[in-house]
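Nothing in this text is a laboratory measurement; each read-out follows from the coordinates by a stated rule. Being a predicted model, the structure only gives us computed values, none of them experimental. Cβ atoms are built from the backbone, for glycine too; each structure is taken alone.
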Structure I
Amino acid sequence: MRFLTAGESHGKKVTAIVEGFPSNVPIDKNRMTEELFMRQGGYGRGRRMQIEKDTFEFGSGVRHGYTLGSPIQMEVNNDDFKQWVNVMQSEPITDEEIKKMRRVIKQPRPGHADLVGGMKYNHRDLRNILERSSARETTARVLVGALCKELLHSLNINMTSRVTQIGNVIDDGKYTYKDISTQKEQSSVRMVSKEKTKQAEKLIDETKASGDTLGGIVEVIVENPIIGLGSHVHYDKKLDAKIAQSIVSINAFKGVEFGMGFKMANQNGSNVHDEILYNNDDGFIRKTNNLGGFEGGMTTGMPIVVRGVMKPIPTLYKPLMSVNIDTKEPFKATIERSDPTAVPAASIVAEHMVAIEITKAILEKFGSDDFSDLKRNIKNYNKRLEEY
């Protein structure tokens, strides 16, 4: 399975095309729409999320509630486009019209793709870079992930996500999967702790008032993964490596860890590695899950636990110093509409990126033509594992 996305932040729409998705997977469009709505939520989101009411349409690949096995096209209209028609139109405009345009970007924002992208693709209006590098593109990725979650749901593979840190507010409590999957939806910042939620809201308000931004850490948990997804035989077959790449591909993400993560650095091996147990009901299991559900790049059957760190958003209302790309004179960086933090929304994006990679691994191992064939293959595989 592979997918492509297209669209600019203030263009007409964002689009996703998925190829290699099995036929006969039941699709709940309302449930997929709810996934999109979750991406728009979170304390600290700006006016753009009040403008956009993300709903989507299938353009191909789904009929009467089931996938066809052909390419699946999905799209979300940008409601804000009507305010940007002249700026974002595909038709040519004159030099005089360009001079009158107020939304030409000449001062790149530190920490954003503006300057390097402009240099690489030879653009003198940096809007040609920032429109695509905007996090609006993740709408399409959440759509693809929501499609994948429909398949995973039918296989009884469940997943959730939460925020463990915003700025210096840390919610590192020991929670069950049920705690996380239910209680974080009652939090405006997708934290489990009510006390930490209030602290995070206060910090976000203070940061917004100062014109600054906040980063944080998100966590994704996958329950009941199939044993043996991924492989040890080549570097590019390791599933944890693929998940790590998918997390860091999200806008503003700069790091990733599994299980105990970077805390392993100051631990002895005897405190890190998960002891192996066996019983007649469950077969081989691990006493702990410090490795986050992976050994040798393969799933162990324990819950997958992965975290990603998001840097503060680089668009500041108290802008940092930059340089005008034409005059080379120092200027304050361009101010675009932005949020003080997008960490809660980013946890949704991370969850859906993990869903995509898990689905790709399942299809690679068990087949991607017909869903009934895939389920039969998984059943036979699990039976073999039970006899091991």
Structure II
Amino acid sequence: MAHDVIVVGGGIAGCAAAERLAGEGLSVLLLERGALASGATGRNQGGLLPSPMPACGGLFAEAIAFYEEAARESEVSFRFRPHGYLLVASDEDGLVRARSHGRALSDVGFPTQEIGPGELRDLEPGLAPDLAGAVVVEGAHALHPVLAALVLAGRAVHAGAEIRTHTSVRGLTTDGDRVTGVVTDAGPLAAGAVVLAAGSWARSLAQQAGSDVPVFGARGWLVRTVPVTDTVFRHTLMQSTWHGPVGLKRSGPPLLTDVAAPATTATQVVFSLQPLPGGEVVLGSSSGPALQPDDVRDGEEAVPLIAAAAARHAPVLAKTPVLAAWSGVRPMSPDGLPVVGPAPGAPGLWLLTGFGIDGMPLAPGTARLLTEHLVSGRCPAGAEPFAPGRFDG
């Protein structure tokens, strides 16, 4: 029997979409090639950090309210909590960038305040004494990304959705130019609509239906330590060069010169630190070419660069044992905004991808926008900046 909607991808976006769509009374089937949250969702630091991009401010506030409600209603904790957030600067140039980022955040409704080196050390004694200062950002939260996705999946099932893991989608079925379902490793499945929430893999699937939206993968590495004993980190820390007013973008696949460059220049590495409730910290972060998306060791040259950046900014970590390092592939768009809505030239196909580093804070709101559009047939207010057709021409 055909489903109303098949959602491809079991990360935070796919689970949020499945819950929303099922809540509208649609029969929904979510397909995930591995375990739930085994892609980019399960491989990030778990920070819910405000975005300076005007189109995203309302969605961030919506996400915080959504996760607050989910945390209250769930019997399983996903460690959702308010969390301090500092844009740290190692030198005067970095401080200029932090101020610019802070102004952009203030312009979209997130209060910020600049602090000097002394105040920064008072807030975070484990940081290097020669840092130039920081910008304090209000409104940030944190959560456990895998547990959050599992809670959303449970909510989707409660709303009536069906979830099948370890089921690979190999292609799409079509009738003329209309997408009518998917082809899995177990055979074809029919649906009235197909939602691609498969990260950077969504592009190759959409191309099979004649729709090409520029979403590219960028690999990011993270490093996790044992519990830190010499200090307690109380804030999410991010080097101010990581976010700019227009976000982290990737306009296309890497150039040959990018690939030929040594790791120190081909991969962008900046200091970031996410404290965990047990005292461990997750360090990052990097952004580099994802030439082999399914190879978990692809780009591992970034790991020593991340460690060096962490030791420079937080010397107290220099002798802290490392538990693990891992990477994920972020789906990036040319303008840094997610890609949400009907796929151009392929009726019946919908896209929910391109979140970059902001999947956790933007998934709930964009899932709502997609659901409203799919159900009503009209583009809802606030969805225009994310329309897949914006790249046409």
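Match the computed value 135 of volume of the Cα convex hull per residue in Å³ to one of the structures I, II, and report its label. Going label by label, the one that fits is II.
Can you spot which of I, II the value 1.2 was calculated from, given it is distance in nm of label points 7 Å out along Cα→Cβ at positions 66 and 362? All intermediate terms of the calculation are to be shown ahead of the outcome.
Working: I: 1.8; II: 1.2.
Label of the source structure: II.
Figure out for me which of the structures I, II the number 0.85 belongs to, where FRET efficiency 1/(1 + (r/R0)^6) of positions 18 and 186 (r between Cβ atoms, R0 = 25 Å, to 0.05) was derived from the coordinates. Answer for the origin of the read-out: II.
Mean count of other Cβ atoms within 10 Å over residues 178-185 was computed and gave 18.9; which structure, I, II, did it come from? The read-out was computed on structure II.
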